[in-house]
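Every number here is computed from the coordinates shown, using simple stated rules; none is lab data. Just so it is clear, the model here is predicted, and its values are computed rather than measured. Cβ atoms are built from the backbone, for glycine too; each structure is taken alone.
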Structure I
Amino acid sequence: MFATEAIGGRVIEGVKATGVRKIKTMTNSDTKKEETLVVEIWYLAELKELVVMKGVPAEAGFSDFELKKIDRREPDPKLFYPPNGYKIIH
């Protein structure tokens, strides 16, 4: 189970994000040594979107994630229709 702590807010790509740090201490089954995994998660409530997730240590196999080039404009409506020549069958 992870312990969770609030780490405040920051602006990411022009939008205010809220962060939490999740910490888990566990025993490595191979080495029997205690290890700590720390994951930082940043969330944009306005967009209901996760924007950053980073894990420490890197050797724990955790993949970092960061959303970039956030564009809050309405998308082009053409993106929601099939391309010309595509036939829709009902």
Structure II
Amino acid sequence: MCALVISDIHANLPAIEAVLAAAPQYDTVWNLGDVVGYGASPNQVVELARKLDGIVVRGNHDRACTDPVTFSLNSRMSSIAATAAIWTDMI
């Protein structure tokens, strides 16, 4: 079995599209988290990640976007990361 391992996409749609285009043939995807955060295309990247199926680990940025206020109060995220999580949660 050949697994494609990806992580830290951070809502960067052009980057994940480039990675997928350049990847050799694979049987499964192991997504190690941080699908969202910082980048401009969280909805599109989440949709693409869902289509890839496979195993997904929720990263700290993914978790922050599900409850950004509580998470940012109880984490060591930078203020920029916390702001990105709040912005992602709003769109």
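Summary table
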{"read-out": "Given 0 for helix-only ellipticity at 222 nm (-39500 (n - 2.57) for each DSSP H run of 4 or more, over all residues; to 500), calculated: source structure among I, II", "value": "I"}
{"read-out": "Of the structures I, II, the one that 0.94 was derived from, the read-out being Rg/Rh (Cα atoms, Kirkwood Rh), for residues 14-61 alone", "value": "II"}
{"read-out": "Read-out Cα extents along the principal axes in Å, computed value 41, 22, 18, structure in I, II", "value": "II"}
{"read-out": "Entry that produces 0.7 once distance in nm of label points 7 Å out along Cα→Cβ at positions 6 and 54 is calculated, selected from I, II", "value": "II"}
{"read-out": "Identity of the structure behind 4.1 (criterion: distance in nm of label points 7 Å out along Cα→Cβ at positions 22 and 78, calculated), options I, II", "value": "I"}
{"read-out": "With mean count of other Cβ atoms within 10 Å over residues 30-37 derived as 21.5, matching label from I, II", "value": "II"}
{"read-out": "Origin of the value 28, where relative contact order in percent (Cα under 8 Å, 6 or more apart) was derived from one of I, II", "value": "II"}
